[in-house]
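Listed after this line are the structures, all set down as structure tokens.
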Structure I
Amino acid sequence: MIVKDTNVPTMLEHGGTCRSWFFFHKEELRDETEGGYLEFIDEFELAAGTALEPHSHNTDEFYYLLRGTAVMRIEDEEQDVGPGNLVRIPRNQIHSIRAKEGEGFRALAFAISYMPKDEVGYTAYPPGGEPHFVPSDADTFE
């Protein structure tokens, strides 16, 4: 599991007028993301004690925790995450995130996708159930 924070050396850019803290350096993920496209950028939140169903998709996905704490699971590995942590979820890895009891969380998410236009969605892995594909048009507005 790759979880990063801003506890890294400061990079001075633009003639020293801009201080940057890189989670991933420029061009670092080029080979792994070549041929992808930016699928989405959003903020999402989960209430205390709730979790996303385990799922996978053909995207490199990133979660940046804004507030609250959570437990991130990628494949068989779990790790606590909190504000300032950036989680990278490699493509096709089964993953889930759950809010801790007594505290929800809010996160920024974005993804680089490799899905063809006619196969946009994810594969859900419900506990005790059969894996199945969920198309992205199954999502609804509140």
Structure II
Amino acid sequence: MLEQADIQSILIEDGAFIDSSCTVIHPERLILRRGAFVGAEGLIDATGGVEIGEAVRISYRCLIISNTHHISRSVWRRSEEGDRYRPVLIERGCWLGAGVTIYPGVTVREGCVINAGAVIAKSTEANGLYGPPSAERVKELVAQ
């Protein structure tokens, strides 16, 4: 849950909104552009940097991750090499349905619609409709 100090450390442009029920890791590395909206109960790991573009709409319980780690050959699997920061960018005019997951290093290009429950593991092409489970491009959307 966002505390007032967390909200104040987020760069929030005019008309942008993030629901106070969201959890934000490293809020000082989160940017909400003009008119962006982040719905209830989401989790944003902004460790590697997250930018949510102008007029983006993000539904409830979405997960955005910008931090990962090296995998080792050890039985412990998580390498001692430390974390790898991979910024996430959600460009202007996108719409993410409920329960969408965005992996580290992904750019969701302008005008995309991501259906509820989709997992975005690689960057999208602009103006596409992407559906679950593995967020394959479904069709071309008309750009205006």
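Work out which structure the value 16.3, 56 belongs to, where Rg and Dmax of the Cα atoms in Å was derived from one of I, II. The structure behind it is I. Among the shown structures I, II, from which was the value 15 of relative contact order in percent (Cα under 8 Å, 6 or more apart) calculated? It was calculated from structure II. Could you tell me which structure in I, II was used to calculate distance in nm of label points 7 Å out along Cα→Cβ at positions 67 and 83 as 0.2? Source structure: II. Once FRET efficiency 1/(1 + (r/R0)^6) of positions 51 and 91 (r between Cβ atoms, R0 = 25 Å, to 0.05) is computed for every structure in I, II, the highest value turns out to be that of II.
No value in this document is a laboratory result; all are computed from the given coordinates. Here the structure is a predicted model, which means the values were calculated and not measured. Cβ atoms are built from the backbone, for glycine too; each structure is taken alone.
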